[in-house]
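Just so it is clear, none of the values below were taken in a lab; they were calculated from the coordinates. What you are looking at is a predicted structure, and each value in this text was computed from that prediction instead of being measured. Cβ atoms are built from the backbone, for glycine too; each structure is taken alone.
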Structure I
Amino acid sequence: MVFIVFTLSVLAFGSLGSISVFLKPLTLEFGWSRAETSLGYTVIALSTAVFGVLWGVIADKYGTRWFGVVAAIAMSASLFLLSNQSSLIQFYSIYFVFGAFGAALATAPLFANVSFWFRHNPGLAIGITAAGGAVGQGIVPYLVAISIGANGWRSTYLIMAVVYVCIALPLSFLIRESPWREEVIQSGSDSERDFPLSEIEVVAWISVAVIFCCNCMSVPIVHLIPLLTDMGRSVEVASSVFLLLMLSGGLGRIMGGKLGDWIGALPTYMIMSLGQTFFVFWFPHIDSLPLLYFVAIFFGFTYSGVMSSLLMCTRMMVGARLAARAMSMTSFFGWVGMGMGGFIGGIMYDTYSNYVWSFSFASIMGTVNLLILLMFYLRIRSKRKPEVNSAVPPRNPILDPVGAD
């Protein structure tokens with residue numbers, strides 16, 4: 001299951017990241033502004049967010065057995081239609097379908113399924129699965145850039161459609177629900193949850209934080225390649241920086257999950273958030289290519305560590321009965337943040353004719369996220385009171401390593 005969902009994540013997030021590579025060819029051919037074109041990223045993010053909540057409810061009630069099959073068909077069909085689109089309405093509509101029936105089914109509900117295959121130390125499994133998104137956002141845009149240079153953007157969309165259906169569809173038939181989740185779905189109860197805050201409050205805290213967190217990370221995801229080409233870099237060099245960023249992100253997601261097993265999910269989330277907030281600011285201020293690679297590596301590592309630790313927080317704080325809808329709900333606000341950040345970054349570029357304020361905005365949003373996480377941490381500490389007359393202090397599942405008992 002880890003490999004299957006990893007692969008589907010590569011494809012889903014790879015298409016999302018590829019929008020940044022298609023941005024310039026589309027603006028040049030159709031005369032669209034960068035804000036208008038980057039709104040396609042917002043559309044796919046918001047459609048994934050809205051429909052992800054619906055699929056999360058269905059997953060908690062019926063399981064995720066056929067989610068991958070529908071996602072594979074929807075992603076491939078959308079890419080085929082994009083190869084023939086010629087207007088903004090078509091562009092937005094097709095990406096809406098990709099998000100609603102492709103990415104929304106292939107991400108949060110399946111992440112929830114995978115996470116409950118492992119009762120102890122689930123962080124590593126979550127990290128490996130989530131690493132597919134980072135790897136996809138690195139490799140797919142890099143290959144897309146090469147293909148656009150050789151074949152043009154229309155043929156590239158068509159090639160993607162064929163590759164996606166050949167890879168995703170056969171794997172999707174192998175998806176199974178975790179035994180733990182199946183048991184909870186059938187019984188309708190979950191007796192293993194032990195956390196001081198209610199599930200509703202947990203989801204609320206994470207959802208608010210993730211809006212600002214994803215505003216921070218989405219600006220470089222959408223605008224890093226256009227930024228670097230504006231600075232005189234070739235598309236190939238710009239894509240190589242983005243590739244390195246995302247490959248280091250793959251490692252960051254794995255290590256973020258494992259670190260969550262070691263020190264707790266929320267401390268890991270805070271550490272990784274601090275890293276992405278610091279490094280995102282520097283992209284438009286760097287001329288040296290080696291230094292640019294250095295910042296890309298560390299931003300990629302920390303931003304991706306945020307994603308796996310975020311999933312880890314939801315996994316550890318919410319029971320199996322509500323896992324899919326909880327991950328889908330927090331993902332909803334994450335996608336909202338991703339869409340907002342990409343679009344606002346484009347607006348700021350169109351306003352100031354450079355990306356300095358776009359990336360400064362990203363860093364400010366990251367700082368707000370950190371403040372919210374700090375308040376969340378203090379809220380948990382205030383609610384967790386030590387047990388009286390107990391020889392063994394209670395274990396905190398957020399601060400203590402999972403499986404320490």
Structure II
Amino acid sequence: GQGQGQGQAPQQRRSQSAGSGFVIDSSGLVVTNNHVIGDANEITVIFNSGLRLKAEVVGKDAKVDLAVLRVKHDKPLPAVKFGDSDKMRIGDPVMAIGNPFGLGGSVSSGIVSARNRDIQQGPYDTYLQTDAAINKGNSGGPLFNMAGEVIGINTAILSPTGGSVGIGFAVPSSLATSIVDQLKEFGETRRGWLGVRIQSVDDATAEALGLGTARGALVAGVDEKGPGKPAGLDVGDVITKFDGKEVKDSRDLPRIVAATPVGKDVPVTIMRKGKEEVKTVKLGRLEDGEKVQPASARTPAEPAKPAVTTALGLEFSPQTEELRKRYSIKEGVKGVVVTKVDPNSNAADKRVQVGELIVEIGQEPVNSPEDVTKRLDALKKEGKKSALLLVSNAQGEVRFVAVAMN
């Protein structure tokens with residue numbers, strides 16, 4: 001029908017984008033970045049010889065930004081092979097090949113500047129950093145070692161200008177190969193799922209838990225329907241090893257779990273109340289809607305009248321009907337209510353907020369302000385410098401916070 005104004009239907013505009021890629025199988029399998037192809041309705045692969053072939057998508061993975069394409073040709077295509085990025089050391093020379101600004105077949109060289117970089121691009125960030133010049137159009141191209149093996153896929157740059165300033169990032173081959181294999185076989189990725197919500201362990205938390213050094217991933221929540229629950233994983237456990245691989249930092253765990261086959265029985269080493277235990281988990285499959293994320297914090301609520309107990313720069317009150325209504329506390333959420341936070345306290349620095357609840361102190365439940373006082377006194381007698389609080393928001397989502405007791 002006719003619309004107002006000129007009554008003309010808007011014209012469809014076609015747009016083009018260019019990137020890089022490389023052949024990993026002479027039958028015509030090509031690897032590139034997911035963001036290079038996006039939702040394109042037509043993909044053309046142009047080779048150095050000038051050969052142009054239409055490509056179809058075999059599979060793509062937005063979380064690691066990889067895609068596998070297939071082209072058909074009557075002759076075998078020259079292919080490259082993956083090397084082992086885990087063997088690359090900082091300072092090792094590398095070469096990037098790609099299509100910067102549409103200038104196909106451009107080569108730049110540099111070194112590995114850093115490993116395991118987390119640039120907040122996705123849940124499994126573990127990029128190789130290089131100073132080889134990488135620009136717009138290089139995305140999806142290979143990063144080679146000096147043996148001519150692909151040890152990374154050039155994916156992103158950090159740049160205030162939009163051009164190369166010597167800080168480029170490549171998905172390491174150690175992560176890419178398993179993703180590419182799954183995309184080839186299934187057309188999608190099939191990641192392991194543990195069903196826990198985790199947070200990092202800082203020095204204060206490590207001291208409060210008796211870990212010695214800050215390490216591992218602290219379990220802040222266990223999914224009722226996840227594989228971790230029947231295996232006996234619990235809030236407050238610190239996962240230090242998964243399937244024999246050390247978990248040095250909380251961000252190591254999602255990556256290790258995701259790379260582990262679905263359905264595998266996996267030994268999980270945990271620290272629970274200062275003692276090491278091993279649990280066996282049968283891994284589930286990570287659903288697309290599942291988010292790998294740290295425990296969330298709540299927006300501050302209005303301050304309340306003076307509470308019963310003051311400690312750690314916080315004022316505590318027992319749960320009352322009035323407080324439950326004021327802070328919209330969900331039915332079944334346990335703990336004592338934080339009704340005031342000293343803005344100069346360590347608890348404020350750790351983002352403990354009015355209207356939240358303290359469920360446990362030192363991994364023991366607290367149900368009244370008197371419990372809080374007793375528990376803190378006990379921790380001081382044990383010589384602890386920090387108190388480990390299990391803090392819940394009004395919806396019942398919990399996280400651990402280590403607060404200094406001085």
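Say we calculate Rg/Rh (Cα atoms, Kirkwood Rh), for residues 254-317 alone for every structure; which of I, II gives the highest result?
II
Rank structures I, II by Kirkwood radius over Cα pairs in Å and report only the one at the top, that is, the highest.
If we compare Kirkwood radius over Cα pairs in Å over I, II, the biggest value is for II.
For which of the structures I, II does the calculation of mean count of other Cβ atoms within 10 Å over residues 118-125 return 18.5?
I
Once distance in nm of label points 7 Å out along Cα→Cβ at positions 262 and 278 is calculated for all of I, II, which comes out largest?
Max of distance in nm of label points 7 Å out along Cα→Cβ at positions 262 and 278: II.
One of I, II was used to compute relative contact order in percent (Cα under 8 Å, 6 or more apart), and the result was 10. Which label is that?
Computing relative contact order in percent (Cα under 8 Å, 6 or more apart) on every structure in I, II gives 10 only for II.
To which of I, II does the computed value -3500 (helix-only ellipticity at 222 nm (-39500 (n - 2.57) for each DSSP H run of 4 or more, over all residues; to 500)) belong?
The value was obtained from structure II.
Tell me which of I, II gives 2.7 when you compute distance in nm of label points 7 Å out along Cα→Cβ at positions 70 and 222.
It must be structure I, since only it matches.
Given that Cα extents along the principal axes in Å, for residues 166-237 alone, derived from a single structure, equals 45, 42, 14, which label among I, II identifies that structure?
Of the structures listed, the value fits II.
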